[in-house]
Structure P
Amino acid sequence: MKKKSFDSIAALQAYVGAPAVTADPIVIDQSVIDTFADVAQDKQWIHVDRERAKAESPFGTTIAHGLLTLSLITGWYHRLFEFPGRKLALNYGFDKVRFTSPVPSGSALVGSFQLARVDVLRENEARCCWSVDVRAEGAERPALVAEWLMQLRY
């Protein structure tokens, strides 16, 4: 997929409300979940104990951490969009994050991004609000919905 390119604040403003763009899937297998558990120091059984999850979890398997799912969005963002001439980009945070369904181990996740708003802060600087939807391929409901803020300076 060819990256969508934004070379100015005006180009971003013109893109507000365009249809969402969806990234290629990322498979979240048990090794990815275990690595994240080590880094985050969150080894709750529902994420890392396959046998117990199979026996006791309502999902019948381990599930990914919500924060693991959230952490994938920056990689998709950089694969989908480019910003020639940009001098600075800052992850400004989130206005909303919801983990709306579990991500069973082995799921292939896709992230979709729609530019909802561009707030001009000063000349050549703006804060962009991206509506993000992450879901397992073929799933009816998203695993995550978020309003993500990125601040850019050209």
Structure Q
Amino acid sequence: MYTLVRRFIKTGVLFLMAGLALGAWLLVRRELFGIFPHPHLVSAHAHAIFVGFVMFLIFGVALWLFPRAARDDKRYTPERAELSYRVLTVATGARFLSEASRAWSDSRLLAWIVVLGGVGQAVGIAIYFWTMWSRIRPVGSQIREARGEKF
């Protein structure tokens, strides 16, 4: 498992811990004190878990397991995969922190950071799939399928 794969997975685990901590705090406040969570806190929790953990974990494992890029592949470059990681990390972190902060502030700056974080997440995911698209290909399985093997 090489560095970028480990980075995706470990960053995902950090987002999971942040999302679980926020979720536990929201649960305690709701169940023990009757304080229902602010919608921005619910959204921050959801994005930390679903984008921050689930997507990062999927992306890291896919980067590790998918067939290597063909030698003549111009689309896949390790630098572009790294760019995807950096954009997603910054965007998801910014969205999580600013969206959680919006529960206590109506700051237009925070609102813009939430929006830019969300757009950044979409851009980071698009960069990832643009980079990985050519690695989603058969490597040997097309021969077995042609012989009639079912999976």
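Computed from the coordinates by the stated procedures, all read-outs in this text should not be read as laboratory data. None of these values were measured; they are calculated from a predicted model. Cβ atoms are built from the backbone, for glycine too; each structure is taken alone.
If you line up P, Q by mean count of other Cβ atoms within 10 Å over residues 42-49, the top spot, with the largest value, goes to Q. Out of P, Q, choose the structure whose coordinates give mean count of other Cβ atoms within 10 Å over residues 66-73 equal to 18.5 when calculated. Answer for the origin of the read-out: P. In this comparison of P, Q, the computed figure 11, 37, 29, 16, 6, 1 for P(r) over Cα pairs in 10 Å bins from 0, in percent is attributed to P. I have -7000 for helix-only ellipticity at 222 nm (-39500 (n - 2.57) for each DSSP H run of 4 or more, over all residues; to 500), calculated from one of the structures P, Q. Which structure is it? Comparing all candidates, it corresponds to P. With distance in nm of label points 7 Å out along Cα→Cβ at positions 82 and 106 coming out at 3.8, pick the structure among P, Q it was computed from. Checking each candidate, the match is P.
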